[in-house]
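Since every read-out is calculated from the coordinates, none of them should be taken as a lab result. Just so you know, these numbers come straight off a predicted model, no measurement behind them. Cβ atoms are built from the backbone, for glycine too; each structure is taken alone.
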Structure 1
Amino acid sequence: MAGNKNDKAGVDRRTFLATGAVGIGASSIGSVGPVLAQAAPVATAAAAPPPSAANAATAVESTRDIILRISREVWTNAEGLFVEEKSSAIHVRELKAAGFKVTTGTSNIPTAFLGEWKQGSAGPKIGFLPEYDALPGLGNAAEPRKTPGPTGFEVGHGCGHNMLGAGCTGAAIALKKMMEQDKTPGTILVFGCAAEEGGAVKAYFARDGLFDDVDAALSWHPAPVAVTGAVSTAANNGIHIKFFGRTAHAGVEPWQGRSALKAAELFGIGIQFMREHVEPTVRMHYVYEKAGLSPNIVPDFAQMLLTIRDKNRQNVVKLTEWAKGIAEGAAQMTQTRAEFQVFTGVHQILPNDTLIALTHRHMKATPIEWTDAEQTFAKTIQKEMTLPEKGLATAVAPTIGEKTTGGGSDCGDVSFNTPLSVFGWPTLPLGVALHTWGVTACGGMSIGDKASIASAKIMAGIGHDLMTNADLRKAAKEDLVRRRGDYKYVSPIPPEIKQPPGIPDRLTKDTGDEILSEVSSET
């Protein structure tokens, strides 16, 4: 509608297309990259703010201290994937204090948890998806230039998960207040999504059926713009390929050896020749993790890490079988033995038209307001990064049409099992990429605080609408069924993989059960 300040995003079309999907989901293997299939923003008819928006705003304002405490404490105590002991405990502490029952070690992952609050004997179930892991090398102070933060430069929230988690957990607590006020029956679930940056923990949750009876799941992600739409992230697999040969003295009797490194090199060449015959939406990339110790010793062991991405799960499965055949062929050529292990993977996100429309209405009802000091902070970061000094986005963008990004998200596995609402909200300057020090800097000051509060208002409102409107839930479920078609969900995590790789031994018992001493109690 003309004159509405939220009608334009304040960014040009090229910038919008390049960054619009950035907040829709971070990859479980890497970061969201350029789109695989682009679509222009879709103009949407003006709609009145949902009636629940004002009540949600009031409930969140009464929860403000909790939300900001979570965001700031998690930011200060930044921890990497699978070691988020303090960060997880912060969320659990606040949920327990708000009256949620909380269990930890969910799906055999020590820093994951599940919070639950129920009113009445029936009613819908709505889930929230807080994340709280940080990234290596991205520690920074809440300053608009590279400056050591609470952890120096060692680890920091360069993807903004301190804000993401605070918004989700805060929205759940605010929704509880709204339901208590109007006696709405239902269950609120808070899924503590540890290790999003590589752990694919949500796929473990999905494998365990935790989303099977959930009516909808809600999340958001820090972004340079306020945006939602029919964005689908790529499906992917993470694969370890190991080659076993026979060692020998490379100078005296190399004929006695069988080089695992040569097998690995042939595998890499095979992947390169494979590239000519895959669709443009495919992304394949690998590294040599182990490749021998000394050139005068024939390497008897080599290991590679391969990621395969494509627009849907079916394609990724076919490509993975092709890659497995290449590994077996490389082993035969070198008289070595190959082990090919898919250890992680995710589905693409299934957009949900009903929830996209609802989410956008709540976003439009939420003002984006920055002080001159905050805009100066953002422009200083842009200057430090030699980017155009455009500051922060000031309006909600139109919804964007169908497109697929090059990165993946374990939110995809949620979306195949329950309708998913996800959106991006401004927490970083225009043009600044996720996984950079500038995101960490903004997350530790008022820019991040405002994003945590705003996202909580949006999600609390969406949650209340879903709790109280059966027709809305039905429409969202029909959208999911339509998009999923006759595809039967199977978790990409193989059944023999009981835990994600990388969990420290100190967080597990000898029996393999998970333990998190700070938050292991149940209330």
Structure 2
Amino acid sequence: MRSLLVPLLLASLVSLVDPADARAASGSDRPNILFIIFDDWGWNHAGAYGCSWIKTPNFDRVAREGVLFKNAFTSNPKCSPCRASILTGRNSWQLEEAACHYGIFPRKFAVYPELLEAAGYTVGLTGKGWGPGDHQSTGFTRNPAGPLFDEHTMTPPASGIARTDYAKNFASFLGKRKAGQPFCFWMGFKEPHRGYERHSGVRLGKRPEDVKVPAYLPDLDVVRDDLLDYAVEVESADAHIGRALEALKDAGELERTLIVVTSDHGMPFPRVKGQIYEDGFHLPLAIRWGDGIKPGRVVDDFINVRDFAPTFLELAGLQPHPQVTGRSLVELLRSKESGWVDRSRNVMLAGKERHDLGRPYDWGYPARAIRTPEFLYVHNYFPDRWPAGNPETDFGNCDPSPTKELLKAIGGEFYDIAFGKRPMAALYRLADDPECVRNLAADPAYTTVMTTLRDQMIAMLRQEQDPRALGNGAIFETYKYVGPRAKDYDTWLKSQTFNPPTERPVNSGNAPAKKAGRGINSDAPAPR
């Protein structure tokens, strides 16, 4: 059956490209697209954003010769949900199973590499595309980001860095494509995802005293050393950007190529990756496009990763795809202005469902948030759950690291803000608290602000048909987990001694369903 369905699905994608559009877009004015994405790179860790202890000369060059975005975001700060948003042009709560980390990618959602391929583009991928998760069982015959070009390897500067030679694989792709045919290539760094070679930063000449430690982590030697190891991985990936630019120049395609450089979420440290705080879902973003962009611009407009797909499709001369809910960036790219270019781009939604396994019955930690220029408001739907995973699972939604072990050993304030349970509502004023360490939700002076932001967030989520905002958030609990512990999860669960809550929104297949009620399992918004 699958062998019959896959060709039909691919044929349906081709049919979505209007023949007239494809003919109109067949000329040489269609730009190539090089999409470069880091894995776990924090938004402010680049020279272009004022960081001095991590050197990113090639990202800085893209920003200098193009446009630097100060407010780019993902709707979900975890690898596979973010990448699904990029590929489809939809927010993660609009993607069914693909809203969950280590989930499946429904074939019903079109992905921009296939749409561009149907319109005459050559597409390719090196490194990490969409994942982790399962795309094959739903009918994808390759990674949704494109066919893999991974034949070339190299010796990295530290043992924690992947051996993939991203730049050489891209150059190989360029050499194999049909002359004159536009291309769309996804360069997916596996860095700075953990694990790291311990003390590689110091070994390679970095100085602990140069590090800027964020306010939510203790300023101790272990943390500084860990951050330097992270810096080594960022810098290693940045070097591939420079080599990719040279490959484009050698091929005569540099000025005809739209180059996008970003990340999928924040750094893999406690309270960042996978968490709804500013450093978790705020992203670096620089875009270069030859004469298509006035160089040296810095834009304040709010950008979401779901805006990339409609941008690429518009530049390819295609009509907007009916599934896309993001907004094309083409007008922003072609503008000559800096600062706020489009004043309507001044609000952003974020949220999450199930990330890594670490709670009874596969429960996630559902949250939604709204970000404005001044505030971040967060609603945690189930405050009785552990936000980073349960203690008995070693807080499974936080990557293993020396910093994590340090927090577990010392306890106290930093342990609590990283791993402890959180209130249902949180409000942060970003102008004087950009690292979100002072929750203003209990301050009566901000009651009106809280009410306004909450109501705006819920209205926007309902407009986007978010099941969580429509009272059907339990659907997210039913989606399949395909991670490394999936096979032995039931056995593991039975061996635990903790007691699950008395209420259960829906049966996930791991335990008998309990009668749903209100209380902590309610999808209702926070009380006024």
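Worth a mention:
- helix-only ellipticity at 222 nm (-39500 (n - 2.57) for each DSSP H run of 4 or more, over all residues; to 500) derived as -11000 - corresponding label from 1, 2: 1
- Parent structure of the calculated result 3.2, given that distance in nm of label points 7 Å out along Cα→Cβ at positions 54 and 318 is the read-out and 1, 2 the choices: 2
- Cα Rg over 2.2 N^0.38 Å - structure with the largest value, from 1, 2: 1
- Relative contact order in percent (Cα under 8 Å, 6 or more apart) from the coordinates reads 20; which among 1, 2: 2
- Structure responsible for 0.98, with Rg/Rh (Cα atoms, Kirkwood Rh), for residues 182-469 alone calculated and labels 1, 2 on offer: 2
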